[in-house]
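Quick note: the coordinates plus some simple rules give every number you see, no bench work behind them. The structure presented is a predicted model; accordingly, all values stated were derived computationally and were not measured. Cβ atoms are built from the backbone, for glycine too; each structure is taken alone.
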Structure I
Amino acid sequence: MDAVRTAIMNNRFNAIVEEASAAIYRTAHTTFVKIVQDYQCAIATAEGETFAYPMLSGVNVFVGSPLRPTLDVIGLENLKPGDIIITNDPFGTDGLVTHLMDVTLLYPIFRDGKLIAVGWAFVHASDIGGAVPGSISPAFTEIFQEGLRVRPVKLYEGGVLNEAIKSIFQDNSRIPTELWGDIQAMISGLKSMDRRLNELCDRYGRDSVEEGMRDVINYAEAKTRAVIKKIPNGVYSFSDYLEGIHEGQLAFFSVTMTVKDTEIEVDFTGTDPQLAAAYNLVTGATTHPYIIQCLYAYILTVDPLTPRNSGILRAIRSHAPRGTVLNAVYPASGGSRAASATRAYDVILGCLNQALPEGLAAAGGGMSGVIVVSAPDPRTGRDRVNVVGTIDGGGGARRGVDGLDGSEVRYSQRSVPVEVIEIETVLVMRAIRLVPDSRRAGRYVSGAALEVEMENTAYRAVITVRNLNRFVFAPWGFRGGEIGLLGKAVVNPGAEDERSIGKISVLELGQNDVLRITSSTGGAFGNPLERDLGSIAREIDNGMLSAERAAEVYAVVVDHDGRVDETATIQQRNLRPSRPTADFQFCEERQLHDLAWNETIRRELATLALTHELRIRSQLVERVHHRLVKTGVPVDPSLLRETINDEAARLSGVKLSAA
């Protein structure tokens with residue numbers, strides 16, 4: 001590998017995908033693509049290994065997604081210039097598509113009659129049909145409810161549009177014109193890749209360009225292995241819970257991370273079976289970037305010059321058993337799969353906190369609620385579907401740095417301006433604000449909670465919100481930092497008919513109804529009594545921290561002028577009892593469940609459930625889990641097996657004997 005040539009090729013390839021990504025962004029039709037930027041493109045070798053991925057726009061979570069299974073469905077030998085493959089099927093692509101709404105294109109690129117590369121692009125379609133506007137409800141139990149599903153097929157063959165395929169997509173969407181506009185935007189970006197890559201071949205020759213693809217992937221692998229080598233060898237494990245949409249519905253997430261020299265193995269065995277709710281995702285047979293994003297982010301943080309390509313994944317082997325919430329099988333629903341990817345991020349973060357002597361970060365807010373509204377358009381009389389935007393939890397505190405207010409490091413979506421929301425929808429945005437006193441206390445604090453308040457002006461409006469979570473299990477703090485705050489949603493706050501509605505599936509608002517959603521917050525990092533007094537004083541001055549809470553959590557004494565009295569504060573702090581010594585601080589709800597379930601025995605429940613019929617697995621886990629939590633005593637293997645057999649018999653309709 002020639003270092004200079006590899007650097008030049010890497011920069012050339014990056015310029016190609018950045019230009020293509022910008023073309024999609026600037027020509028897209030829907031708000032969710034042209035403003036929120038839930039889309040992306042990349043370019044891969046003919047074998048399906050990504051060698052360039054944008055970083056300036058679009059989402060950043062799919063570097064190295066598995067293209068090969070989709071290419072194999074069509075057959076490389078059946079591809080020719082002018083072909084474009086389209087699909088939105090998670091099962092038919094074995095994880096290239098992670099939920100139905102991600103309409104995906106593959107574009108073969110030829111040089112001198114030889115296939116040299118494949119362009120990839122996706123957009124999150126704001127509506128792909130299904131039972132609700134926007135296609136996604138967390139309460140859906142089967143993929144059939146979520147809309148149109150199309151296996152990989154040629155949208156264009158030899159440059160000729162297949163009108164039937166186009167019509168199938170448009171006929172099944174509530175916003176057919178906008179959907180086709182987004183697809184055309186993707187095509188413009190892919191054609192840009194084709195043109196620029198061939199120009200590169202004109203300049204350097206086809207063989208040199210293909211060799212450059214391999215070199216930049218190998219370079220990324222080498223840099224990744226150098227970062228991993230600095231992580232202490234060992235076996236680390238962690239677990240957490242994802243909340244389902246219904247009361248009592250949850251999924252246990254478990255991971256074992258093994259670090260050995262320059263490689264990491266991530267094993268999600270012990271994670272619960274797929275849910276009868278839309279939190280499932282398909283990740284296939286190879287390492288999937290969506291569920292090891294925490295490692296990907298760590299590697300790029302330690303070495304930001306690592307090329308963003310499939311080489312990063314070569315040093316990481318991940319496994320999520322088929323049939324689990326992280327690798328679901330047909331016909332699982334998956335519209336809210338981002339919530340599960342977030343919890344996968346959290347459990348890997350828990351492992352990294354154990355592996356790195358100084359720790360890394362507390363849990364983030366654990367949610368990114370995507371708000372979608374459907375209401376009659378006064379100009380056409382038809383329901384119009386619009387994405388209002390996202391509401392993220394406050395970020396978790398990090399080693400040496402406070403968390404981000406109302407935003408998580410894992411998410412890259414942009415906010416929709418209020419002016420756009422109020423022009424394109426029937427909603428009036430009454431407030432978008434940070435919540436005072438919501439930063440969790442630690443040496444480094446979490447980000448503040450974000451609160452949005454919107455009023456419906458039409459006679460009716462249907463609201464769906466996906467990916468809300470952390471309404472029951474609060475994000476964990478680290479090394480003495482406070483746990484995070486829970487999220488909440490309220491209709492008509494302060495009015496006589498005020499009601500708390502919990503996580504939103506599908507909500508119908510009447511005219512002048514007001515919806516307020518308050519995000520969760522991440523946990524804090526370190527002992528609050530070690531927080532810098534200057535930072536506390538700034539929070540008090542800008543109104544984000546009250547003097548009362550400062551006294552309560554930081555032992556801060558504020559004088560009559562509103563200033564921090566340093567001498568009195570030091571005296572107060574010396575009188576405070578020592579903070580907890582455990583690395584992780586969990587909420588009371590988590591502690592209640594941990595009384596019954598240690599990690600090992602809870603993994604056993606998930607593994608045994610996978611041996612039963614698919615149709616009863618989710619309910620079986622739920623029944624056994626809660627039944628044994630109520631005992632308030634640790635579960636042993638014999639009690640576990642006895643309870644599983646009992647509940648499985650009930651769910652299967654088998655009569656139990658009197659004995």
Structure II
Amino acid sequence: MTAGQDTGTRGSGPRVAAIVGPYTAGKTTLLETLLFVAGAIPRKGSVTAGNTVGDAAPEARSRQMTVEPNLAHCSFLNEPWIIVDCPGSVELAQETWSTLMIADIAVVVAEPDPARAVTLAPLLKFLDARRIPHVLFVNKLDKISIRMRDLLAALQQVSARPLVLREVPIREGESITGYVDLVSERAYRYRDNEPSDLIEMPDTIKPRESEARQEMLEKIADFDDALLEQLLEDRVPASQDIYAQLRKDLCSDLIVPVFFGSAEHGNGVLRLWKALRHEAPHHRETAERLGIKADGGLCGTVFKTLHQAHSGKLSLTRLWSGEIAENAALGGKRLGGLYRLMGAQTEKLAQAVAGDLVALGRLDEAATGQVILADGTASAIADWPEPAQPVHALALLPTDRKDEVKLTAALAKLCDEDPGLRLEQGGGQLLLKGQGEIHLKLAIDKLQQRFNVAVHTEAPLTAYKETIRHGVHQHARFKRQSGGHGQFADIKVEIAPQPRGAGYSFVNRIVGGAIPKNFIPAVDEGIQESLQRGPLGFPVVDVMVTLVDGQFHSVDSSDQAFRTAGGIAMSEGLPKCAPVLLEPIQAVSFAVPNDYTAKVHAIISSRRGQILGIAARDGWPGWDSIDCYLPEAEMHDLAVELRSMTLGVGSFVARFDHLQELSGKLAERVVEDRRRALAA
């Protein structure tokens with residue numbers, strides 16, 4: 001099937017469903033099963049065997065995890081679909097958020113463990129904040145000892161929208177062997193990787209089915225007066241009316257339908273497919289949700305950028321209206337190609353239509369999150385998710401110094417592909433910052449495998465500073481005589497400490513022309529150069545230097561001589577001023593479920609932190625916000641420890657707040673390490 005063909009009875013282009021959920025929930029396996037059920041692939045692959053349509057990148061296969069959105073095209077009951085398997089790691093959430101923005105519906109994959117329900121909280125919060133329709137698929141539900149109502153109760157705690165159970169399980173011992181659909185009231189028995197068999201509803205399930213069906217009707221009746229009236233009058237609503245109301249409520253993000261099954265065994269996946277087909281919105285409704293006016297002309301949103309060796313820059317774009325051909329021009333600039341992605345495969349297309357999700361070649365000006373039009377103009381979507389603040393960093397050095405320029409160019413492309421990455425210079429190091437250890441290691445693997453640039457990594461240097469406790473009067477003279485003109489400069493300065501945060505000040509109190517005015521700036525320059533490395537080996541801050549007197553020679557004095565004298569005055573004077581080490585302190589705000597608040601206390605205490613306050617997190621029931629001060633030197637692997645203690649849902653933001661004196665053995669060790677580094 002080529003893009004635009006087989007658009008189904010509704011006269012619409014492909015719909016896009018994003019598969020999302022925590023790492024290990026089974027999203028890639030669900031994608032594989034959806035494709036198999038739809039007939040798009042002849043047999044199912046497995047994550048462990050490394051032969052799935054999704055996770056085709058070497059970085060994904062080596063880790064057995066989704067590391068970027070994986071696209072797959074298929075047709076279910078003569079209707080075209082595009083399924084996108086999204087990363088589950090919290091460190092790669094930016095990729096997931098961007099995909100969800102252009103999806104018609106999200107399939108949230110959950111594990112059947114009430115204790116892990118909290119892992120869905122950030123994802124469900126994002127979906128509801130942007131009114132993205134979503135259904136919940138409880139995976140791995142073939143053998144389970146807990147009750148479905150207990151699991152739903154736990155999941156409801158993390159969902160702002162009411163969860164509407166659409167089916168109830170049929171149990172035989174501890175195994176779930178089938179289900180009863182609560183709208184049609186038909187019972188089915190599972191057959192692994194085959195359509196379920198229609199069976200007579202067991203008598204043992206009838207009371208639970210009746211109770212669950214009534215709960216479903218009451219929940220959707222909250223959004224429809226006519227249905228509520230029928231329930232109050234004990235009238236049985238028609239099935240088609242129930243289905244219509246369910247679709248309406250889902251498309252408006254008023255409810256979250258809940259399905260279950262086992263992606264590995266193919267159980268419940270056909271039922272999920274049918275629900276998506278009948279109830280998921282189409283691209284026109286999604287464009288309206290995003291506030292995009294798709295008036296018939298070409299209009300699309302770039303949600304992901306790729307840089308490939310052969311095709312160059314590719315802009316993955318969801319088309320909202322119009323058509324586009326492979327030789328089309330946008331704003332007078334011809335496309336570098338039109339492609340469709342299917343896992344690792346890239347297929348050239350002749351044409352794409354509204355609803356399609358395609359890759360546009362070499363739209364150099366297009367950026368992720370922009371709406372592009374036929375005239376080449378682009379505008380940003382106001383509600384597009386901003387990249388999260390980086391929480392982890394590594395310093396990079398090319399293995400081969402000849403690769404320095406190549407490294408910078410490759411990193412720029414990676415940051416263009418993934419807005420969650422950030423490249424900075426700090427302390428003489430090239431820093432790559434991101435959302436965690438896995439995030440940065442993935443980027444380093446891509447440097448090696450895609451751009452052929454090998455790098456060494458090391459921890460970022462802490463931005464220590466130093467200052468002085470008291471002042472001194474210092475005299476400095478620079479005199480050098482050689483053939484021709486010599487060098488002469490003589491100055492007297494007062495060095496004094498300033499309040500913390502005041503920075504550096506230079507005051508000129510020369511009177512009577514002791515030093516000509518044109519040489520004064522050179523003294524200031526020499527002083528500032530010397531302050532870049534103080535007696536302890538770090539930049540000096542919060543000092544005032546006053547130039548009070550001096551001498552010059554009419555022939556031998558020069559800017560360079562007075563610049564050198566300024567440096568001599570500081571190098572000789574600062575050691576006499578009781579230099580002290582300053583360490584940077586970050587203001588950190590943690591956000592965690594309140595069950596983990598005590599663990600955050602322990603993290604803060606173990607890292608020499610100071611707790612400032614604890615409060616309920618605004619808009620997040622059951623969550624706390626903990627504010628504290630933490631030394632920058634203790635921040636390096638904070639994200640790793642926090643996530644390991646909070647099932648991956650804990651987060652923090654940090655900013656530089658102030659400098660604080662550091663003394664004792666820790667300060668001595670920092671200074672000694674600095675001296676060894678400078679000597680090397």
- One of I, II was used to calculate Rg and Dmax of the Cα atoms in Å, yielding 25.4, 83; that structure is I
- Just checking, which of I, II has the largest value of mean count of other Cβ atoms within 10 Å over residues 46-53? I
- Given structures I, II, which gives the highest value for mean count of other Cβ atoms within 10 Å over residues 382-389? I
- Item | FRET efficiency 1/(1 + (r/R0)^6) of positions 150 and 646 (r between Cβ atoms, R0 = 35 Å, to 0.05) derived as 0.95 - corresponding label from I, II | II
- Task: Could you tell me which structure in I, II was used to calculate helix-only ellipticity at 222 nm (-39500 (n - 2.57) for each DSSP H run of 4 or more, over all residues; to 500) as -8500?
- Result: II
- Matching 0.15 (FRET efficiency 1/(1 + (r/R0)^6) of positions 566 and 598 (r between Cβ atoms, R0 = 41 Å, to 0.05), computed) against labels I, II points to structure II
- Structure (I, II) behind the derived value 2, 10, 17, 20, 18, 13, 9, 7, 4, 1, 0 of P(r) over Cα pairs in 5 Å bins from 0, in percent, for residues 398-533 alone: I
- Query: If we compute mean count of other Cβ atoms within 10 Å over residues 22-29 for structures I, II, which one ends up with the highest value?
  - Reply: II
